[in-house]
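Nothing in this text is a laboratory measurement; each read-out follows from the coordinates by a stated rule. Owing to the predicted nature of the structure, the values given are computational and were not obtained by experimental measurement.
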Structure 1
Amino acid sequence: MNAQNFWIKTELTNLEALIVEYNECAERCIEDLKDVYLSDSADYQAALELFRKSDAEKLAEHVSDLDTCSRDNLVVAFQKDCGDEFVEDILGFTLR
């Protein structure tokens, strides 16, 4: 798969599932937590959109700027969808 196809055609099933999970949690949780789940979901959606735009620099910056829990969830989802090399080379994280 060439570089352009990678960004457009790679299935991001784990990232998409994370977005759905957080939207569903927002629907079920108490009102005080709803905004937290929706904010995290929006951050995950923004990461997906940056990925599809092939914007590695902005994606890495976006991921780096997230709070610890959201960032860790997103990095693990990308690792499952794109592999260790992507997470290390593009996002700048190493999973152990």
Structure 2
Amino acid sequence: MCISIFGCKASNQAINITFLGLVIRRIHFSNVANVTLGSKGIFGEMWTIFKWWGLVTITKKEGWLKYVTVAPDNPEQFLSEVKKHLKEHRK
């Protein structure tokens, strides 16, 4: 059994980043400018430990650090979920 230290999930209103299952960071879709596969560099929040593949970068509209990088279990599925929620939220 493997316990994930950091996790991420798209809810109806926000992207939730968890630490040992507890939500520690929430990025509302109204503050999301773009979501892409890969990393945008080291100038941002990195919510991963020792994993440098399968990363997803969230570009924020506001805030000091514009990039938030997460490492979901299934990056393509996470990306499609977030883009679907973004499209619904921007209607």
Fill in the blank from the handout: relative contact order in percent (Cα under 8 Å, 6 or more apart): greatest across 1, 2 for structure 1
Handout entry: Among 1, 2, structure where helix-only ellipticity at 222 nm (-39500 (n - 2.57) for each DSSP H run of 4 or more, over all residues; to 500) as derived comes to -5500
Key = 2
